1. Quick one: log10 I(q)/I(0) by the Debye sum over Cα atoms at q = 0.19 Å⁻¹, for residues 141-228 alone came out at -0.89 when computed from one of 1, 2, so which one is it?
2. Between structures 1, 2, where is relative contact order in percent (Cα under 8 Å, 6 or more apart) highest?
3. Just checking, which of 1, 2 has the largest value of Rg/Rh (Cα atoms, Kirkwood Rh), for residues 197-252 alone?
4. When volume of the Cα convex hull per residue in Å³ is calculated, the result is 120; to which of the structures 1, 2 does this value belong?
5. For distance in nm of label points 7 Å out along Cα→Cβ at positions 165 and 221, the calculated result is 4.0, so let me know which of 1, 2 that is.
6. 3.8 is what came out when distance in nm of label points 7 Å out along Cα→Cβ at positions 125 and 213 was calculated for one structure; which of 1, 2 is it?
7. Distance in nm of label points 7 Å out along Cα→Cβ at positions 53 and 237 computed as 3.7: which structure among 1, 2?
8. Can you spot which of 1, 2 the value -11000 was calculated from, given it is helix-only ellipticity at 222 nm (-39500 (n - 2.57) for each DSSP H run of 4 or more, over all residues; to 500)?
Structure 1
Amino acid sequence: MPSLIDAARHGHADSRGVKIHYAALGEGPLIVFIHGFPDFWYTWHHQMEALASEFTCVALDLRGYNLSDQPKGVESYDMSLLAGDAIAVIEAQGRRSAIVAAHDWGGAIAWSLALQAPERVEKLIAVNIPHPWGFRRELATNPEQQRASQYARDFQQEGAHRWVPLERLIAAVGLREERDRALYAEALGRSDMEAILHYYKRNYPREPYAPPEGPPPKARMPVLMFHGLKDPYLLPAALDRTWEWTERDLTLVTVPWAGHWVHHEAADLVSETMRWWLRMRR
């Protein structure tokens, strides 16, 4: 594990009685990093190392994962509670708001927080997660996205956690270093697979898919988005019209050769673009 990560400060935030583990590095304006599936706080180590000289970088373990609590019951994984976990981590740092950077399910949580409680999100960095309006539109109207979402329908089945192999999940992340694969095996091994799949059962749309109705909610803060165009799960067509759903500036960075974990595959590009973008908005 890199020396800077060895120096991380660990703690827990209390989210209505659920303990949410986080790792912190650096000093300065607060960035809260939220991981996705199947992952844990360490997924952000490249970005934490790059930004810790200027920012307080705090990466949490989502509930159900690694060192965070793993409450029982699908209702314990409602999006409102997941957003509350992020708020609890922000408040555990003595702040009312933060820059929020997030990937996959973490990104869905971050979008929810940004749209429902914008006073908590100073700036939003969304990594391979489209605006929820774009995703729901594509899921309802785009057969390619419907096919790409078959895995989510599988995860929504009763008892799905019994047949999801840990080794396959780790392989999907595409880790290059044996050290990282060992860290993931340890972290996901102590996670609750049933809890992890509750995210899909509670929050992912179910068939028959319907397009969103009413006026789309708009993000009030500056937004930076990264998207690996080879993502087989969240297709880039969902990005279309995102610029109509932001009240401030939107910066969209697409990486043609990267997939779903663009913050791993193009780590330097993502980290340095984050640094540049955040410096421009101080």
Structure 2
Amino acid sequence: MSKRLTLNFFVILIACLIWFTPVVWVISLSFQPNELLQKTTTNTLFGFFPYPFTLKNYITMWSSSFDVWVMNSLIVAICATFFTTIFCSMAGYAFARLKFRGRRVGLITLVLIQMFPAFLAFVAIYLLFFQISDIAPFMGLGTHFGLICVYLGGSIGFNSWLIKGFMDTIPESLDEAAKVDGATDSQIFFRIVAPLARPIIVVLFVLTFIGIYSDYILAAVFLKDTNLYTVALGINVVFTDDFSNEWGSIAAASVIAATPIAVLFLFFQKQITGGLTAGSIKG
């Protein structure tokens, strides 16, 4: 093994240890008695392995409304991510392929809007949906439907620009060949461009899902009913207020809440790391 490979190996090893140590530590805390966690030091074997081992924290977690919070988070995240992916893919295709008046102005507007922090819109969003509640209560403040609409509006701009940049790399000769065969723009998008843009679409889906699933600030502003809480909001508000800082239960809830994200990465890892446009112009 050369010196360069050895150095790269140790750098990767150190990076993995830095990332993996807090994860293992939280998992270890979730299996420790809460009485020991309230002391100055934790009772672990070699610093990581819980001793004594207990499932009490997971039992305490499920005795609350944790399963409802997880389901709420999944519903909101899946719905918002699904529609965000569809709308952004179509918008990216329109900006990349179609020629229409205002195209350049629209692209510049999307970039300028993304320059402003999202926090600036919180007051406006709150007042807007407060008034919408009087007209359409099903999508006003304190509703999942309204929260999904807010997530859609906040993520379409940048993601459309991201997909547009990727679609620019797909040869337009494929579109021209399809048009010669009589394909419409919608057929070109769904049968040619979208399959070739699958890597960026999958990345967009995963990153959007993670951002919405783990969001706390906007959910805290929007949701007030405990039964409608998302998992991030429920863990922070209920566990720290009602259970007197039961860190073991919080750690157990964090482990279960992180499981869908880990499964999502494992399921889509090939699409995330692969480039499916490599063979698009062969033949």
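1. Of the structures listed, the value fits 2.
2. 2
3. Between 1, 2, the highest calculated value is found for 2.
4. Of the options listed, only 1 reproduces it.
5. The read-out was computed on structure 1.
6. Label of the originating structure: 1.
7. Here the read-out was taken from 2.
8. Corresponding structure: 1.
Read the figures in this text as sums done on the coordinates, not as results from a lab. The shown structure was predicted, so the numbers you read here are calculated from the model rather than taken from an experiment. Cβ atoms are built from the backbone, for glycine too; each structure is taken alone.
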